[in-house]
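The structures come next, written out as structure tokens.
Every number here is computed from the coordinates shown, using simple stated rules; none is lab data. Quantities reported herein were computed from a predicted structural model and do not represent experimental measurements. Cβ atoms are built from the backbone, for glycine too; each structure is taken alone.
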Structure P
């Protein structure tokens, strides 16, 4: 059965290491016959949550006029969501955290989704990336029926492109290929 796969790349560098891993996941998912799309968050205007409470207290949509409503629509419609980030100072990039915070108006609609996480870092120790993974898990814990399906650890990659040739490239591709 064809799935809708949404890949959210929060790398600030197009072709950065986590972004390259996203491309591999995308390639695998498309080869498996799924409808897949990658959103490069740097190309979107997504403002910070202001904590105004409009979405919660008044049960209205977010009053900010930016690209988040389009991204949120796609998250609600997706079957599979891939969240990818470079790891900076042992946590996710600000672009990803901003996106997560802005899901507030409709987070209850992001239900029954399967999630994959992609992280890349200069550090070679996957344990050093657990804070980042726990940040993703904190988000998915708030979603009904969220199911974690896999993690790609892109280790030992600091400079742009250093992930090429590493096992993480194949792991991302294989996860994309095995989406079901």
Structure Q
């Protein structure tokens, strides 16, 4: 059992029971999946940049990412339909908790001028999205060997029915929200 999953079962569940007034453990919100997406616009001109992004995402997630392709052709961007333009990975279970633990304890504190994540980035259903400007905040990726500085979008999908429930869950898990 990962450290974050153990923390969730031993401390987060009792705290959420008290905060939300629920007795049933199954009615409490939980993290369902984490989706990591890297859009590599430079892949239109150079395929090697997409390969490097795939390698970095494989290192971060522990599984092989899916290549995303363009849905429409856009002449101004020299983009044709079906061209590879990014990669994404969906994490569940053990790998999801391991990634979230590394994100909270290692990566977010290494972000330059970090004061917390935006508490307003919820979608209305309790799911949270955040963006990182570079992948080098994770210790697995060496800045010396990489030629591409690439950002990523991270979406944390929860079973919460409202933003307040999702915020309470993520705050208890340890996501550092910015003070208002």
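Of structures P, Q, the largest value of percent of Cα pairs over 24 Å apart belongs to Q.
Highest-scoring entry among P, Q, by distance in nm of label points 7 Å out along Cα→Cβ at positions 68 and 148, is P. Have a look at P, Q and say which one yields 2.6 for distance in nm of label points 7 Å out along Cα→Cβ at positions 12 and 140, as calculated. Here the read-out was taken from P. When distance in nm of label points 7 Å out along Cα→Cβ at positions 36 and 60 is calculated for each of structures P, Q, structure P comes out greatest. helix-only ellipticity at 222 nm (-39500 (n - 2.57) for each DSSP H run of 4 or more, over all residues; to 500) was computed and gave -8000; which structure, P, Q, did it come from? The correct label is Q.
Computing FRET efficiency 1/(1 + (r/R0)^6) of positions 76 and 164 (r between Cβ atoms, R0 = 35 Å, to 0.05) gives 0.25 for which of P, Q? It was calculated from structure Q.
Using mean count of other Cβ atoms within 10 Å over residues 108-115 as the calculated read-out, with 10.8 as its value, let me know the right label among P, Q. Only one of P, Q returns 10.8 for mean count of other Cβ atoms within 10 Å over residues 108-115, namely Q. Calculating percent of Cα pairs over 19 Å apart, for residues 20-83 alone for structures P, Q picks out Q as the one with the greatest value.
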